[in-house]
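Novice: Below: a set of structures, written as structure tokens.
Bear in mind these aren't lab numbers, they're just calculated from the coordinates by the rules spelled out. Note that the structure is predicted; figures quoted are calculated from it, not measured. Cβ atoms are built from the backbone, for glycine too; each structure is taken alone.
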Structure P
Amino acid sequence: MSVRQKVTFDSQGNQLVGLLEIPNEGAEHYALFAHCFTCGKDVVAASRIAKGLVNRGIAVLRFDFTGLGGSDGDFANTNFSSNIDDLVAAADHLRANYRAPSLLVGHSLGGAAVIRAAHRIKEVQAVATIGAPAQASHVTHQFSCRLNEIESKGEAEVTLGGRPFLIKKQFIDDIKDSDTKPVENLHVPILVMHSPVDTIVDIKQAEIIYKAAKHPKSFISLDDADHLLTKQRDAEYAADVIASWANRYLPEFSFLKTQATAIAPGKVRVDERNHRFARNVISDSHSWIADEPTKMGGDNLGPDPYEHLLAALGTCTSMTIRMYANRKKWPLNNISVLLEHERKHVNDCEHSDCVESRIAVLSRRIKLEGDLKDEQTERLLEIADRCPVHKTLEGQLKIETKGG
């Protein structure tokens, strides 16, 4: 399962629309997915591959390039260079609000775009392409019969994937100079995936990319898959391979191994996970996530602060009761503690003309299972009030705040 949310960001004066999918347990790595030429973020291959990566713990942002799908702008005024600018803008959005993408995945012309965008996104650690052309100019074969008209008239309407698109001469001029130098100068691992029966982008294009790339580089055949990976098993296989391959090269965000060891026993540190509500909570041996529900503007990646508070009281209560019952060797089979936080109206004094106020109340319902005598049950409920967290919350509590 995952948290899915619509995101919008600005690129070249246009508002672009994307879909961000984050695993329920949170993600250490974020990927940016670039779809094929004239497609959109919701094309079958993009949605299935994104889902596959999310299922393997990698958050994925896919979006509509300028002028496509839900994004603003005129497609006729875009080109290959503007697609790269859109990818960089998407990476900037992730960096500002979540975490910069460490993995770029590109399908078809999107594959050629992510190779070039990787040079402008410093956090990228790995790049994967699917059915990508080595040169962006390869896409012109899809409307080669109209090239003369585009050159002479400056534009022409072409049919791509059953839909009409206006292609201007500036688009042709922009991709004429594309070559393999960005591949040769790519200083991160690259995975090249291609089908030998691809009729849209010939597999010879994958050979060019692979030969131009420096090690570490990998090639995976997609066997009988079509260019758009319309078969579910092909898209899922691609996601499986990308996730397994990338795991070798993506840096470890080891909150347990690095950050946790820097925390002294008995202390807890809270760091930002994104620039809204998600937070990393780190102790000397553990890390977990705090967040707010989506209705409050969060991503619901973890419990909210009051749920953490209730959990502290509930776990301490259960542990204290269990310790006492074990010491007494009483037949206590199970303990269940149900907690709730609410604000109740109370009077500040006994007089009817006093102003009514509200106080925070933590309600705790304890269910004890076992062959217990009434006096044993009563005693265990009394012991619940002696749990350290309970005594802390009802005691003389002072919170000191310091800078640094």
Structure Q
Amino acid sequence: MDADTLKNIRFLADQHYDMLVRWRHDLHRHPELSFEEHHTHQYLCDQLDQLGIHDLQTVAGTGLMARIEGKNPTGKTLVLRADMDALPVEEENDVFYRSQNAGVMHACGHDVHMTCVLGAARILEDIRDQWEGTVILLFQPAEEKVPGGALQVVESGLLAGYHPDLILGQHVDPTLEAGTVGYRPGKYMASTDELYLTVAGKGGHAALPDKVTNTPYVAARILTGMEDLVEKESPAGFPSVLRFGKVEAAGATNVIPDKVSMEGTFRTFDETWRNTVHHKITALAKETADQYDAQATLEIRKGYPVLENDPAATSGAMNFSASFLGKDKIIPLELRMTAEDFAYYSRIAPSLFFRLGVTAPEQNTIHHLHTSRFDIHEPVLSLGAGHLAWLTYCFLREP
């Protein structure tokens, strides 16, 4: 391991701390929803231009790709991905850099992700004569909206055109202490599908059961049937979840509505089982509705696939991280039922998605992702940018 380069990257990351904080505050003040990241796109273009990085391409509408070449660009190609979009959340943090866009907030840390990739780019520019290969900076829109901006990036063919050897994605984690990183080889995050079920029939007075279709009852039977099916038949070792979080039945105490609508989610870690469930719950909905002379329509909006980390890349990254942070700072991660459109990238290249701890040591209250009080321990920006630059340097040096 190159001890001098390691020391230099740490020094540069600390030296650029004020710049990292400024970037993060600017991005945090101006959050934008999925596929609306126009200000963010221009801001990134401006900052990259100031760094001397001019080879830019727009991708997926509001996304951005930039290229940095080392002293021998014909070597390996590595991609650093950062998501750009914010969430429809009203920020409650009383900080001077709070969101200036009402009802929109970087509550998932995407401002941090962009900052760390910009920071890694600055460091790699500083040491350009010490590494070989090509680095692609990928600022991706719409991670928070199914089917996800990653799918559009992949389908554009622009990223695949660089023939990447590895794609890295870093995500903040408030459950991990600042100074740590988390890894899990293989399957890590679940697939996700959105379920939209409508049960229709003849509504009317609840006291005249022979004149109406009991649509709420039929919907309830379908709901419980679907959830029971998934719970009982899921393959061992790969947990699955099917839940409905929204039910609308515009009736009254004595009025049966013509229609009941429900919205839910299905998540799992096995793509074959995922497709099997799609067929089974579609058939269950129809068969149950037929028993009660109702009509059931189930729309399944297929979302992100299972996110799987390349085992060899994960093992290598854990070793590189240990040299940068210390072995005791490498945290094993559990399976997560949450989903990420980063999963699409593993279809075109070896990929690795890992977690960056962002909570201050001994902090008593943790504000989780997607909440109005989420924030980070800002000294982690130097660590996040430096660590990302170090991983890039190490992977590009590998045979």
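Novice: For the read-out helix-only ellipticity at 222 nm (-39500 (n - 2.57) for each DSSP H run of 4 or more, over all residues; to 500), a value of -11500 was computed from one structure; give its label from P, Q.
Specialist: Going label by label, the one that fits is Q.
Novice: In terms of FRET efficiency 1/(1 + (r/R0)^6) of positions 41 and 225 (r between Cβ atoms, R0 = 41 Å, to 0.05), which of structures P, Q is highest? Could the numbers behind the result be given before it?
Specialist: Working: P: 1.00; Q: 0.35.
Comparing P, Q by FRET efficiency 1/(1 + (r/R0)^6) of positions 41 and 225 (r between Cβ atoms, R0 = 41 Å, to 0.05), the maximum is at P.
Novice: Computing distance in nm of label points 7 Å out along Cα→Cβ at positions 185 and 273 for each of P, Q, which one ends up highest? Walk me through the intermediate numbers first.
Specialist: Details: P: 3.8; Q: 2.2.
Greatest value across P, Q: structure P.
Novice: Comparing P, Q, where is Kirkwood radius over Cα pairs in Å, for residues 57-192 alone highest?
Specialist: Q
Novice: Assign the value 83, 44, 42, calculated as Cα extents along the principal axes in Å, to the correct structure from P, Q.
Specialist: Among P, Q, the structure yielding 83, 44, 42 for Cα extents along the principal axes in Å is Q.
Novice: On to the next question. One of P, Q was used to calculate distance in nm of label points 7 Å out along Cα→Cβ at positions 89 and 241, giving 1.6; which? Walk me through the numbers on the way to the answer.
Specialist: Numbers: P: 3.3; Q: 1.6.
That value comes from structure Q.
Novice: Further question: Quick check for you: by FRET efficiency 1/(1 + (r/R0)^6) of positions 161 and 385 (r between Cβ atoms, R0 = 30 Å, to 0.05), which of P, Q is greatest? Provide the component values of the computation, followed by the final result.
Specialist: On the way: P: 0.00; Q: 0.65.
When FRET efficiency 1/(1 + (r/R0)^6) of positions 161 and 385 (r between Cβ atoms, R0 = 30 Å, to 0.05) is computed for each of P, Q, structure Q gives the biggest number.
Novice: Kindly point out which one of P, Q the value 0.50 was derived from, the read-out being FRET efficiency 1/(1 + (r/R0)^6) of positions 201 and 249 (r between Cβ atoms, R0 = 25 Å, to 0.05).
Specialist: Working: P: 0.50; Q: 1.00.
Checking each candidate, the match is P.
Novice: State the single structure among P, Q that was used to calculate relative contact order in percent (Cα under 8 Å, 6 or more apart), giving 11.
Specialist: Numbers: P: 11; Q: 24.
The read-out comes from structure P.
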